[in-house]
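Colleague: The next part holds the structures, each set out as structure tokens.
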Structure P
Amino acid sequence: MLRLASFAVAGGTGFIVDASVLTLLMKFTPMGPFSARVFAIAAAMFTTWMINRNITFGKSGRHVVKEGARYGFVALMGAGLNYAIYSGLLLAAPGLFPPLAALVIAVAVVTVFSYLGYSRFVFNRA
């Protein structure tokens with residue numbers, strides 16, 4: 001139960017980083033919701049890796065580069081799914097889903113996938 005709570009904290013922190021970077025880039029740069037989201041996802045991905053590595057799951061026992069590559073693989077698959085859902089909502093129903101609402105829905109859908117991928121593929125003991 002503690003692991004799930006820690007994962008929720010990591011995910012919540014990642015969500016705050018994702019939403020903050022997205023909002024700031026859209027407000028202070030000429031980036032739109034699609035290009036800004038790429039940078040927001042990258043910032044959130046690094047943040048959650050550090051939290052999951054140091055708090056939620058602990059180090060995997062693999063070299064940090066190998067662990068990072070595994071984390072990146074799962075995170076990129078999750079990010080691709082997340083981005084597809086996010087983009088699909090924005091494109092399918094323009095005006096109905098503002099970017100942050102689409103972000104919330106996309107993150108909720110991908111959370112289970114991410115937990116299973118990280119716990120079974122990345123942080124299982126080498």
Structure Q
Amino acid sequence: MDPYGNSFLGGFPVFFVIIFVIIAGMIIFTLIKGAAEWSKNNNSPRVTVAAHLKTKRTKTSGGSGDSAATTSYYVTFEYESGDRQEFSVSGKQYGMLAEGDIGKLSFQGTRFLEFERIHS
């Protein structure tokens with residue numbers, strides 16, 4: 001008699017197989033979503049507009065136990081129309097920007113390309 005009840009794969013419980021399938025599905029979904037955004041950005045026109053850097057923020061994740069912490073950097077620009085858009089930027093780009101900067105923002109889809117400061 002099988003001590004695990006409903007199991008297969010040499011006694012591997014069905015519960016663990018279901019969890020594995022869910023996790024694998026989430027990973028595949030994330031990869032497909034990222035590839036779709038990358039493709040959409042590549043097919044979007046490069047746009048340069050007057051913009052005002054409104055806010056900067058960071059998001060730190062990980063860092064517990066032996067794992068290293070990862071910091072993501074974000075900046076939000078406001079256009080002359082009053083619309084706002086947030087972009088993910090590198091740490092170096094983040095450090096070169098200051099809230100209140102005014103200049104020309106270049107982007108492609110959701111991808112930040114550059115910001116040329118006119119004044120702050």
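All of the numbers you see were taken from the coordinates with simple rules; none came from a lab. Here the structure is a predicted model, which means the values were calculated and not measured. Cβ atoms are built from the backbone, for glycine too; each structure is taken alone.
Colleague: If mean count of other Cβ atoms within 10 Å over residues 22-29 is computed to be 14.8, which of P, Q is the source?
Modeller: Going through each structure in turn, the value belongs to P.
Colleague: Still on this model: Which structure, out of P, Q, was P(r) over Cα pairs in 5 Å bins from 0, in percent calculated from, if the result is 2, 12, 21, 23, 17, 12, 8, 4, 1, 0?
Modeller: Answer for the origin of the read-out: P.
Colleague: Assign the value 0.95, calculated as FRET efficiency 1/(1 + (r/R0)^6) of positions 62 and 86 (r between Cβ atoms, R0 = 35 Å, to 0.05), to the correct structure from P, Q.
Modeller: Q
Colleague: Figure out for me which of the structures P, Q the number 0.25 belongs to, where FRET efficiency 1/(1 + (r/R0)^6) of positions 30 and 102 (r between Cβ atoms, R0 = 30 Å, to 0.05) was derived from the coordinates.
Modeller: Derived from Q, not from the others.
Colleague: Next question. Relative contact order in percent (Cα under 8 Å, 6 or more apart) computed as 23: which structure among P, Q?
Modeller: Only one of P, Q returns 23 for relative contact order in percent (Cα under 8 Å, 6 or more apart), namely Q.
Colleague: Suppose you compute helix-only ellipticity at 222 nm (-39500 (n - 2.57) for each DSSP H run of 4 or more, over all residues; to 500) for every structure in P, Q: which one lands on -10000?
Modeller: The value was obtained from structure Q.
Colleague: While we're on this one: To which of P, Q does the computed value 1.19 (Rg/Rh (Cα atoms, Kirkwood Rh), for residues 54-109 alone) belong?
Modeller: P
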